[in-house]
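Multiple structures are listed underneath, in structure tokens.
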Structure I
Amino acid sequence: MPKVVPEYKEKARRSIIESAAQVFAEKGYHKTKMDDIAEKLGVSKGAIYQYFKSKEQIFVEVIDFFMQFKKDEVMSIILSDNPMRIASAEFLEMKIDRALHTQSFGLDLFLEAARNESLRERMAEKYQKIYDEFIGHTEELKEKGVIKKDAEVGVVWRGIVALRDGLISSILLGVNVSDVIETWVKITNMLLKEVLVEVENK
């Protein structure tokens, strides 16, 4: 009989997702086997199948986990005393460091999504869910006077995400890091000034 995952339901799922994220980052999507995830977690493969039907399903949940983390990270900065920290060199350097440690996962994500329509559709659903949650939070911040009431937050959000992903990808292709950071700081400063009330009033 398979060893039962010690946590219950959501806690068990979260443990599997976090362990899988580490394995995907180390080995990449294609080289990772369910046995590897089970070994990382310290349970049998059968125990994982009680919660997830396939490696692809876990992969999608790992993507959702990272997206949620990034959204929460950005929201915590916006609500802090220094929301412009998003536009700092230090912020992007942190993102670059993470990307370099998980580049196998990131490359597999793009490659697999490009050729797997089912995965691409599920990723799009996850992205839309995170986007809707973010916009919901920003509507509250408009009422609190943190964000300008007429700000096109969705446009700025998509712009910053696209800029981040594009610049980090360019580093993996060999573009000078200093040039990338300078570009990030200048463009994100301009974008954030379009939406943040505090920046406008300074």
Structure II
Amino acid sequence: MIESNNNLTLGEQLKKARKAKGFNIEEISSQTRIPAKYFLLIEKSEWEHLPPSVYVRGFILKYAKILDVDSGEVLKLYEEELEKLSKVFDKKNIIPVLKSSRIIITPKLIAILASLIIFAGILGYFGWQVYFLIRPPRLILDNPLSDLVTDGESQLFKGNAFGANILMINDKTVELDSQGHFSEILNLSKGLNVIELKAKNSLGKET
């Protein structure tokens, strides 16, 4: 007999009823075609390790039928134990609310923050300088435009070689100012003139 006011759990009562009928777990599993492991979990009332409750109710009803016990009382006890289990999980899953803490600004804290800002600025400056050195120079030609056609005997070449310390036009070194600007007049020969510009920085990176 299954009783709701019994000190035993539902699983323990089902196990007691099974033994009273002389059945073992394998026989119950064979008659219901339900894996024996589920009946072992039911008898231990380990509901959290079983499939969803819609399936467990079916397992329990078949179990109750074989043991010839009140299926209504069995389901009632199952629902009660399931409710107790859900309350336990709810308590375990409560997230504690942390008290907010105030940050007190002190001269020492200001000094630390200022030092960090200065350090970050210095680090950023040196990082930019390293990047500026390791990348190839950037060459911009303002005059003349590419594929120029002219009948003049000379031509002005003007532009900027960013990040370069050496500029060569047709293997001739051209002077650069402090900002990389250059201006050079080249003599032209009759016919097609091919002009080659090369900019190089202190690390040998070339454009």
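When relative contact order in percent (Cα under 8 Å, 6 or more apart) is computed for each of I, II, which one produces 14?
II
I, II: which one has distance in nm of label points 7 Å out along Cα→Cβ at positions 114 and 170, as calculated, at 1.9?
The read-out was computed on structure I.
If distance in nm of label points 7 Å out along Cα→Cβ at positions 10 and 74 is calculated from each of I, II, which structure is the one that comes out at 1.0?
II
Taking 1.4 as the value of distance in nm of label points 7 Å out along Cα→Cβ at positions 154 and 194 derived from one of the structures shown (I, II), identify that structure.
Label of the source structure: I.
Tell me which of I, II gives 44.1, 120 when you compute Rg and Dmax of the Cα atoms in Å.
Derived from II, not from the others.
Which of I, II yields -24500 for helix-only ellipticity at 222 nm (-39500 (n - 2.57) for each DSSP H run of 4 or more, over all residues; to 500), as computed?
This value belongs to structure I.
A value of 30, 10, 8 was computed for semi-axes √(5λ) of the Cα gyration tensor in Å, for residues 130-177 alone; which of I, II is the source structure?
Computed on structure I.
Read-outs: derived from the displayed coordinates by stated rules, not from any lab. Only a predicted model underlies this, so the values are computations on that prediction, with no experimental measurement involved. Cβ atoms are built from the backbone, for glycine too; each structure is taken alone.
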